[in-house]
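Given below, in the form of structure tokens, are the structures.
We did not get these values from a lab; they are worked out from the coordinates using the rules stated. Note that the coordinates shown come from a computational prediction; the quantities given were computed from them, not determined experimentally. Cβ atoms are built from the backbone, for glycine too; each structure is taken alone.
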Structure 1
Amino acid sequence: MIIAQTNEQVDDLIDRLATRAPQVRIGRLSAGDYRASPRVRAHPQVRVATKAADLAASAVVIGTAAKWATVTEGCWPWAIVDEAYQMRSDALLRVAGRFERALFVGDPGQLDPFSTVDVGRWAGLTWDPMQSAVAVLLRHNPHLPVHRLPVSWRLPASAAPVVSRAFYPFTGFRAGTGPDDRALHLTEPGSGDAVDRAVESAAATGWALYELPARHTLRTDGEAAAACAALALRVLRRGAVAVSEQAPGGAPVTADRIAVGAAHRDQVAAIRARLGEAGADVTVDTANRLQGREYDVTIVLHPLSGRRDATAFHLESGRLCVLTSRHRHACLVVARAGIGELLDAHPSTEAPQLDVPVRFPDGWEANQAVLTHLTTVTH
């Protein structure tokens, strides 16, 4: 059994596994209202069912943690828990009886489990349900073996050092590919405006900062949303072609290989509305829902863009880490000028909590590191 945290993660896992091992029968454990995505329908060896018993012939059964929690019968000798740091510990408790052994795969630098309610009452308790499944597992079983993966096969050589320094200061990693193994070519001419310059910078260096004039705005900044949409559409219009170890001859960067990420759902809705029909297949979502996914090109609306303050939510290092580490070739960040000054004016003032492990890196420091690199590349 394989346990993921979102339906998008499940579909991505099925697509990759079915592509690399077409001889393996795969079961997709789903809710009753689930409609198979094109990624799932493309593989005839994948069967979708609402009951685990109907997938008994499958060698691998994949579903979300929420769906596995509804399974009351059956036991599997092995389980793989994907994005385990995003999984709440109480969700692990609900599925632990379904497997004998488990391999937890996850990234401690990205987003922790998320809740819309106040969770302060449990802070510091060893059974805090808002801790990640991995954190609780290790606190109660400190001798479990932990294996580190020092290589990223998603991030290119232009991004791995930046992300590693900013978000993994004590457990660094490197890219699995070299600087000459991947390239992003623009096959159509551009108009030479600011949007074109940002796209060309991203193609050449792997990064771009599209900076808007400094201004305090509403959370749903229409100008920033329009800029995100314009960048995604310009990548498509310029006929971007991605050359990599997976496609040595080059593969077109189609709309489904582009993602736009933001911190809030209202920002996501504003960006999606501006993409129009031409960008209908571009993925637009929050960091929480993009975690675990992979694209050729990503456009990021910086969480601190246009804000008057730097709240704990917007400063959380995991949020920016997810947004800036989904790409295989290039990442373009949209932000209003003044974020550096905002960070300087709002150092972290949260009261420490007893028995709560200190998170590294600090969100303030991580934001500064990424901003410094973007500014260097842009200027």
Structure 2
Amino acid sequence: MKGLWIVVFCLLVLTAPGSAVGQPFAVTAEVGLLYDFDSGQVLFSQNPATEWVPASIVKIMTMYVAFDHLADGRVSLFDTVVVSERAWRMGGSQMFLEIGETVTIEELLYGVAVVSGNDACVALAEALAGTEELYVRWMNDKASEMGLNLRFADVHGLSDENRVNAEDLVKLIRQYIQDHPVALEYHRRLSYGYQPRSRTEPIVQNNRNGLLRRYEGTDGLKTGFLSASGYNLVATAEREGRRLIAVVLGASSERDRESDAVRLLDYGFRSFERVSLSELLPQREARVYKGKQQSVLIQPSETSLSIPRGTLNSLQLNVNIDSLTAPLQVGQHVGTLVAVHDGQIFHSISLTAAEAVDQGGLLRRAVDSLILFFQQLVRR
């Protein structure tokens, strides 16, 4: 058992984000990270754990909480809210809401995702929570429940007390897209026009994410700028069924943040290929003690793996199975799949039980208890 813990510790150290050596380039921004959406792999990282002021990147969590409410039926796209004076008074980027006018939840979602309206964020929070303060609490509670070190002080990102780091931010984004893929229909829109009550024509504004127009496959996600944060960008693109997420924090200009994001995405699409783990898994079953059955079907928690192009023949997959005792639940962690390339561990994936295993009868438990006892004696 002691040896097993040593192996696990080594895996955690060797596969930690940013632990890879010999990265091919650096981004001009303070923080850069490239993430494979399907496998959950970090393909590039530069200062991934550094705390950063996110600016309008905060609005990703604002949207996430709103889509949670839509998904569970607590609100609909066609529900309305009357714009408050507090929402109307918001500075910075605006949807140009006016006091007392009625808007739908769907209009506000476009106002947040496309034109980054701070007024839309407050109106959305008040529509769903009654107050911005309660909505912010929901945002922080969600981050805490997900085990992410993210801290939110408002729903729009104007405060420099908001804090994120790239490695946790990208996990949030992955889960957001997995839970609510329809959200990309809002983030990918090139422009949005809103007609305030006092205007005869809509005010049309372009999406601030320039990659939507210049980089093939881009369909999100969010930009941000404050003097305290520099220029931030989270961009996601999908090509041939592969989705990548690039995080750039602290660039010196809009052009630089987009150039950094393009460089990261190009690196991911050109330098890596996806392989199916279900086809390559070297072991399909694991021994179970004290169960009604003596083995359990296992499966990787991720479906694919990104590897450097042309290196499939040198890829080695090692299976490390825990000592398993019934009962087992479907999805329960049972071991680790370790990917080795050129003698180095570059990724590890949890293996889970594909089926439940109930506890066996008295005789089976007694026999397996003896087996486990003698195995422990041998290890000593």
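If mean count of other Cβ atoms within 10 Å over residues 137-144 comes out at 11.5 when worked out from the coordinates, which of 1, 2 was used? It was calculated from structure 1. A value of 33, 27, 19 was derived for semi-axes √(5λ) of the Cα gyration tensor in Å; which structure in 1, 2 was it taken from? Label of the originating structure: 1. When distance in nm of label points 7 Å out along Cα→Cβ at positions 113 and 201 is worked out for each of 1, 2, structure 1 gives the greatest result.
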